[in-house]
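A.B. asks: Heads up, there are several structures right after this.
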Structure I
Amino acid sequence: MSKFIDEVVIVAVAGHGGPGSISFRHEKFAEFGGPDGGDGGLGGDVYFVSDQAIQTLDKFIPLKHYKASPGEHGEGKNKSGSKGDDLTLKVPIGTQIFDSETDELLYDFVEEDLVFKAVSGGRGGKGNAFFKSSTHQAPRFAQDGEEGDFKNLRLTLKLLADLGIVGLPNSGKSTLLSKITSAHPKIANYAFTTLHPNLGVVKRESDTFRYTIADIPGIIEGASKGMGLGLSFLRHIERVKGILYLFDATSLDVLHELKMLKNELKSYNKTLPTKESIIVLNKIDLVNDEEYMNELKASFPKNTKIISISAETGVGLEELLDKIDKIFFKKKK
């Protein structure tokens, strides 16, 4: 399985233009024919294209320099050299390409099959036929091709999910994702089982309505400052329409946990806590105390959108999906 890599720095180099040719006609009745050196070919370009089948940037790790082919040499008989082969690099949907020196965003792959030309090949050199004139009938020189463009690029992947599941380690995010989508994340009973974001597709209304949901690795206090795993993956929740805050209902202080999660999101990006959200109280199968659950729900501010479920047993999942349809996608049952 590919290692999940969501940021790399590479160098993209376009192909060198081919040199022009120095050539003279050699025909049976024209021993001292004129110049007929052709132009060199253009250097190849470097392109990026978004591909649904690719999920990570790990393929860029072994090699840091990516170079297109040079243009071919010009030839005699005014034959121009062929253009160098372009280099096309495939990236996951959600990849952003930045100029790593200026931090300028150059392109954002927000859907499949988008194409971006990162650098252009060098111009081919002129052959000696180009330089013939009335005062210079037999030029014995030609141009070298121009060097291709090059750029230092930073590729950053931000998952394109409609919703994100955020919670502390062991709150049941991976289990919930596995029950409502076809995703199969690794699940175990210890913190940081999820070491990279997982994406799944929720299919509703006989497959006519679908949306994607991401399980973001557990966020702990200090994640926005680099603690735990959170900082590495907070970027993957920036584009979501809404957030499911998932909590273990047996926790001693869910309200404190909610405050901590929102503070970490705000420290990373102040708009994240303002996104539409639902509070999801998980593992109610371990509580089995209706009075306790009622008191827990009542402790949240009025008008909080809240639902209790058991991802493990499936209790409340259909109600949760109905609530998601209505709140985030304005779907009516």
Structure II
Amino acid sequence: MDYLRPDLAGPRAIPFQAPQGDLAILAGSANPLLAQNIAHCLGVPLTPCRAHVFSEGNVFVRIKENVRGKDVFIIQGCQYPVNDNFMECLFWIDAARRASAQNVTAVIPFFSYAQGDKKDEPRVSIRARVCADAIEAAGADRVLTMDLHSPQIQGFFRVPVDHLYGRAVLVEHFKKLNIPDLVVCSPDVGFAKGAAAYASLLGCPVVIGNKQRTDHTETVEILEVIGDVKNKNVLLTDDLTITGRSLIEMARVLKLRGAKDVYAAVTHGVLSKGAGPRIAESDIKTLFTTDTIESSFDPLPPNVEVVTVAPLFAAAIRSIHDRTSISMLFPDGRPKVP
């Protein structure tokens, strides 16, 4: 892309080469396969780098190639082990900054601490804000992430945040199944807006569940379902699932209300210990999730299907690098592979 600058000899504008440096993609230890797929979509090799954990738990990172003057994108999610992966992300940012990278973008496919977005109990930390401050202090110029638990977390940062949505990929995959008599269901009022966006892309109605949690034991109780699901196929949607209990309990209630097949689609399949077997025995016919999280506590059951978001991240990275609008890449909610 050509940029224009005033000619020093007068007001005439002349073209000159784009100011950004070469594109460099670094893979942290949290998302090596996703990083490789993103690099493949972009047609560039991964920049050689190394992360090592010493016996006492100390994390060491090193970029093994010159990145001076380059546009560096560090792909490192913050899933389990959350604190280790988050600290590694900070160290990668610092390493790139100290190696004289021109721009450093933290690509965080799953930002786990986004769940700590408010002070909803006395004397608790707003963890997402603390993490945002740390990412900025480490030297990130920009953050690229997907499906924050609360979109307003973008406001916790003073650097630009590009927020992608996994539903663009999940909906395109789900459409191929040609499921008739479909309704979209949110397991709680908190994801009602997200469920409505799914329903808009799928061209179907939306219903909403009402649940409550009484403590931090990750148990859930479904209080009510707002909307009609009798003789309907239902797609449960959410941004993430950890234990699977919300989806499982919601699927059970939907079946009691006369629903036919119940599917589920979540961007981040955290799936803590025991979630896999629990989902396998549930009323959920198929759970669709993305590859923002690669590690799994249990083997994925047969009714869990993983859809890649590498092309979507690659398109966003290309747009950031070329200094073009990310929103213009997805006018209809679908990613375009660069």
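A.B. asks: Suppose you compute helix-only ellipticity at 222 nm (-39500 (n - 2.57) for each DSSP H run of 4 or more, over all residues; to 500) for every structure in I, II: which one lands on -4500? Working shown, then result.
C.D. replies: Numbers: I: -4500; II: -8000.
The structure behind it is I.
A.B. asks: Could I ask something else about it? State the single structure among I, II that was used to calculate distance in nm of label points 7 Å out along Cα→Cβ at positions 131 and 155, giving 1.9. List each step's numbers first, then the result.
C.D. replies: Working: I: 4.1; II: 1.9.
Value 1.9 for distance in nm of label points 7 Å out along Cα→Cβ at positions 131 and 155 corresponds to II out of I, II.
A.B. asks: Moving on to the next point. Looking at FRET efficiency 1/(1 + (r/R0)^6) of positions 83 and 163 (r between Cβ atoms, R0 = 41 Å, to 0.05), point out which structure of I, II has the largest value.
C.D. replies: Largest one: structure II.
A.B. asks: For which of I, II does distance in nm of label points 7 Å out along Cα→Cβ at positions 43 and 99, calculated from the coordinates, equal 2.4?
C.D. replies: This figure was derived from II.
A.B. asks: Compare distance in nm of label points 7 Å out along Cα→Cβ at positions 67 and 123 across structures I, II and report the one with the greatest value.
C.D. replies: Checked I, II; max of distance in nm of label points 7 Å out along Cα→Cβ at positions 67 and 123 sits with II.
A.B. asks: When Cα extents along the principal axes in Å is calculated, the result is 108, 43, 33; to which of the structures I, II does this value belong?
C.D. replies: That value comes from structure I.
Every number here is computed from the coordinates shown, using simple stated rules; none is lab data. As the structure is a computational prediction, the values presented were derived from the model and not from experiment. Cβ atoms are built from the backbone, for glycine too; each structure is taken alone.
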